[in-house]
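In structure tokens below, several structures.
Throughout, read-outs are computed from the coordinates displayed, never taken from laboratory work. Small disclaimer: the values here were computed from a predicted structure and weren't measured. Cβ atoms are built from the backbone, for glycine too; each structure is taken alone.
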Structure I
Amino acid sequence: MAISDPQPEVSGPPAGRTTGLFRTKSVEQSLRDTDEPDAKLRKDLTSWDLTIFGVAVVVGAGIFTLTARTAGQMAGPAVSLAFVFAAVACGLAALCYAEFASTVPVAGSAYTFSYATFGELIAWIIGWDLILEFALGTSVVAKGWSQYLGTVMGDRPAIWHFGSIKFDWGAVLLIAILAVLLAMGTKLSSRVSAVAVAIKLAVIALVVVVGLTYFKASNLKPFIPKSVPNTGAETSKLHQTLFQLVTGGGHSSFGWYGLLAAASIVFFAFIGFDVVATAAEETKDPQRNVPRGILGSLAIVTVLYVAVSLVLTGMVPYTDLQGEDATLATAFAVHGVTWAKNIISIGALAGLTTVVMVLFLGQTRVLFAMSRDGLMPRKLAKTGSRGTPVRITAIVGVICAVLAGFVDFGTLEEMVNIGTLFAFVLVSLGVIVLRRTRPDLKRGFRVPLVPFVPILAVIACAWLMFNLSVETWLRFVIWMAVGFAVYFLYGRKHSLLGRANREVTKNQ
């Protein structure tokens with residue numbers, strides 16, 4: 001059965017702006033769309049499920065690899081402080097996400113929120129931005145999972161070689177399995193995530209307990225090592241952070257420049273808590289459960305990251321972690337604890353499985369929301385008998401499998417960070433806008449001290465963006481330019497809101 005094209009409400013104050021590039025979709029219309037029979041998601045999730053999803057996506061291999069690499073190459077023992085800086089920015093943004101998700105419990109997260117506040121063009125751009133974040137995130141993390149699979153299999157990479165072409169079959173296998181699970185329902189996905197989360201938390205607890213037996217406070221000194229200029233191929237202006245380029249700080253590691261750059265990099269480890277908001281439409285009592293899921297998961301993972309980073313840098317001098325392949329296992333190897341490598345690999349496998357699953361979920365829900373609004377092909381929004389967007393899940397699975405199977409991402413990982421931070425900025429500004437334009441809306445959670453807290457969130461996220469490389473900024477601008485082109489060539493003409501407006505104008 002074809003999906004019907006309901007005509008959005010275009011009259012009365014709740015409809016907001018109804019014409020032009022910045023026409024807004026009313027909150028009431030967004031909520032009515034969730035009851036559309038052929039494009040309806042099943043409400044199965046509780047606050048516990050959302051917390052599991054949040055911890056599942058945030059605690060991944062980053063805690064085993066990113067922590068060690070960032071300590072050894074950029075921040076030294078102050079890597080724990082870098083995690084705190086990143087967590088503060090995420091926490092401020094999380095408060096804004098919690099208010100929006102409890103007010104507009106609709107699939108699409110920042111895309112849906114932007115549609116209600118800034119209008120269609122901005123909503124499209126943020127949706128396009130989230131597509132980048134989730135697609136790259138899913139593919140990059142799937143490749144990381146494949147690397148750990150190779151370690152577990154006896155250091156035999158899960159890669160097939162066809163001449164000069166490499167095919168990462170491990171990453172493709174993971175994405176294929178998760179695509180089937182997600183198509184079968186979010187509740188089943190939550191149960192699988194709960195098992196994997198239990199495994200990786202047990203591994204992290206073991207690492208912390210054993211690591212404390214080798215802890216020496218003297219290894220934490222100097223806490224912020226003296227700045228050291230970088231030499232070699234990676235010193236061009238494109239590889240400097242934008243902050244270093246503007247202030248003339250050069251390309252350096254450690255010191256305050258290194259610490260600030262490290263905060264922007266370890267932010268990658270927090271990416272994903274916003275995915276909880278994309279599942280708002282599938283949540284029972286979202287006004288209460290979504291804020292709990294978002295804030296609860298962020299609090300848990302922040303404590304875990306800080307604890308692990310302090311134990312790691314207390315086990316060995318940070319100079320022992322300066323190799324490109326440094327991981328948490330490196331610190332244990334220094335002390336002759338060789339069994340830790342396999343234990344950590346198992347924890348990383350479990351951790352990355354859930355990260356890929358929840359990023360994959362976020363990608364499908366953003367595309368689902370955009371398709372339901374007509375900004376993407378409308379037929380993609382059809383849900384199956386289990387209340388999941390099977391078509392979108394299959395398409396996203398194929399695209400991510402191709403990317404993970406054949407593409408070597410390199411520094412493209414930073415694109416995920418800048419895309420997420422951009423979304424955080426818009427959501428934080430959106431809270432201020434919606435408070436002024438729709439003070440009458442029921443809010444299950446309210447950000448305290450508005451507009452002070454949202455403004456702080458904007459400043460914190462913009463600051464982290466400022467500390468990403470010039471190369472990443474250039475790629476981001478190009479991706480956004482492509483997004484504008486796609487919107488004007490397709491999205492603007494097929495928008496349901498735009499079609500409704502044209503019908504009203506035609507009949508007047």
Structure II
Amino acid sequence: MNRIPLLLLLLLCILSCKEEKPVSKHSAVIDLTELTIAEIHENYKNGTYDIEALTSAYLERIKAKDSLINSITYINPNALDVAKKLDEEFKSTGKLRPLHGIPMIVKDNFNTKGMPTTGGSLALKDFVPDNNATMVQQLMDAGAIIIAKSNMAEWAFSPMHTTSSTHGTTKNPYNTNYVPAGSSGGTGASIAANFGVIGLGTDTGNSIRGPASHNALVGFRSTMGLTSRAGIIPLYLRNDIAGPMCRTVEDATRTLNLISGLDPKDSITFYAKGKQETDYMRYLDTNGLKNARIGVLRELSDDNPDSEITSLFNRAILDIGKLGATVIDSLIIPDFDSLRRNQWCNTFRQDIESYLAEYVKNDTLSTLEDIIRLGPAETFVSERLVRNRDAKNGRNGIPCGNTYTDVLNIAFREAIETTMDELELDAIIYPSWNNRPATIANFQEEYRGDNSQIIAPHTGQPGFTVPMGFTSGNLPAGLQFLGRMYSEPTLIRLTYAYEQGTEHRKKPNL
């Protein structure tokens with residue numbers, strides 16, 4: 001009898017019947033595409049992967065892809081150690097904190113303990129804070145992991161582009177010949193490119209909502225006073241706000257839940273006492289536009305727009321109507337053109353010198369003149385430093401106050417909110433930008449259509465931007481919803497319903 005076929009059969013049986021080894025949580029390939037907080041937490045609970053594996057996957061993606069867009073300035077060398085500790089905590093307690101094991105990217109003007117905080121400048125290139133900014137600490141306490149810091153327009157001067165002396169120019173991940181806007185362009189580009197889940201940006205006039213619009217993200221500029229700015233390099237503190245830049249309204253809302261509240265280190269937050277919600281998540285409603293009343297501010301949307309943006313905006317208006325809202329087109333705000341003027345106050349010197357005294361504590365770097373002496377790499381920034389040095393505060397004798405005390409800010413806000421009350425509006429809409437992103441090569445000549453600068457930074461009202469679609473060249477556009485003071489619940493309801501009803505967000509092709 002020939003035994004060879006029998007032996008072969010036996011061998012094949014052994015190989016085919018051999019039990020497969022389970023895939024290690026640390027070796028599994030994780031698809032990072034458009035992951036949300038809820039999805040990640042579900043995967044942690046199911047044991048699909050652990051925090052260390054996810055964090056490692058995001059770090060590997062940054063290393064593999066960021067050379068294409070130059071959005072990251074610093075990778076946290078302790079990120080995996082933090083992830084391991086969070087894994088141990090979850091294994092021990094069986095509970096996940098609100099942001100347990102969620103990778104976060106932080107703009108380079110937020111103080112981060114033990115990590116460089118430069119504001120994109122040569123003056124601060126060696127500065128490492130002793131403590132975290134309040135907002136950073138709030139999110140870390142909820143379990144978030146800082147995996148990286150992101151590039152920014154130096155000193156947050158530019159809404160147009162994102163170039164720093166410390167790290168160079170960031171490109172738009174949807175089309176790398178174009179800007180990601182500024183100044184939070186590094187955060188915008190990195191979150192759009194799926195390098196992290198939560199992004200933190202700052203917005204003096206545009207810098208959360210502008211980059212969110214240019215990168216197909218959700219950007220929340222909340223009511224002035226709802227969140228803390230303590231431990232953040234200022235531009236004009238009277239206008240500065242920090243907040244989330246995320247791929248979904250839900251993730252931005254989860255973040256807002258954790259950063260709203262009083263902070264003894266930031267006096268503006270005391271104006272919001274008793275006005276914060278305990279849970280903003282309950283306002284996520286797919287039917288949130290049903291029976292809403294939305295006003296269209298044509299005075300902004302029709303100000304020399306790009307025809308493609310106009311088409312997207314008009315489609316957005318139709319979609320809002322189809323989703324159940326009543327649209328009041330061409331609303332008129334009395335004296336809008338005159339009230340919007342003379343709103344800015346240049347407080348850069350006093351704000352930056354206060355920051356240097358409180359956090360940097362370096363005798364050779366204590367004044368604006370010291371910053372100018374150390375010098376930026378870009379002429380654009382040099383010119384603005386000198387302009388800020390020579391600027392005078394006050395507007396025709398009218399003093400500069402904060403959102404709640406400045407007479408010009410108050411008058412502008414009252415005109416808008418009175419009109420909203422008379423028309424029973426839930427929100428006002430307009431394109432975040434009337435024009436497509438500028439090219440990196442000609443950003444100054446092509447910069448126009450930035451609507452975010454006009455209302456919210458001065459009136460203190462919340463403005464949320466969500467993806468509105470794409471123009472030619474695969475360039476994103478954003479739709480902005482402006483609400484009354486402390487109307488975040490309403491804006492969450494409206495933007496979530498619009499986002500879910502239109503699904504404009506798509507990932508870039510890197």
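From I, II, which structure was Rg and Dmax of the Cα atoms in Å = 22.6, 81 calculated on?
Derived from the structure labelled I.
Taking FRET efficiency 1/(1 + (r/R0)^6) of positions 118 and 158 (r between Cβ atoms, R0 = 35 Å, to 0.05) from the coordinates of each of I, II, which one would give 1.00?
II
For which of the structures I, II does the calculation of FRET efficiency 1/(1 + (r/R0)^6) of positions 446 and 478 (r between Cβ atoms, R0 = 41 Å, to 0.05) return 0.60?
I
With helix-only ellipticity at 222 nm (-39500 (n - 2.57) for each DSSP H run of 4 or more, over all residues; to 500) derived from the coordinates and found to be -20500, which of I, II does the value describe? Intermediate values should be presented prior to the final figure.
On the way: I: -20500; II: -10000.
Structure I accounts for this read-out.
For structures I, II, which has the highest computed value of relative contact order in percent (Cα under 8 Å, 6 or more apart)?
Numbers: I: 33; II: 16.
Largest one: structure I.
With log10 I(q)/I(0) by the Debye sum over Cα atoms at q = 0.10, 0.17 Å⁻¹, for residues 174-453 alone coming out at -0.61, -1.89, pick the structure among I, II it was computed from. Write down the numbers at each step before the final one.
Details: I: -0.71, -1.51; II: -0.61, -1.89.
The read-out was computed on structure II.
From which structure (I, II) was distance in nm of label points 7 Å out along Cα→Cβ at positions 70 and 318 calculated, if the value obtained is 1.2?
Comparing all candidates, it corresponds to I.
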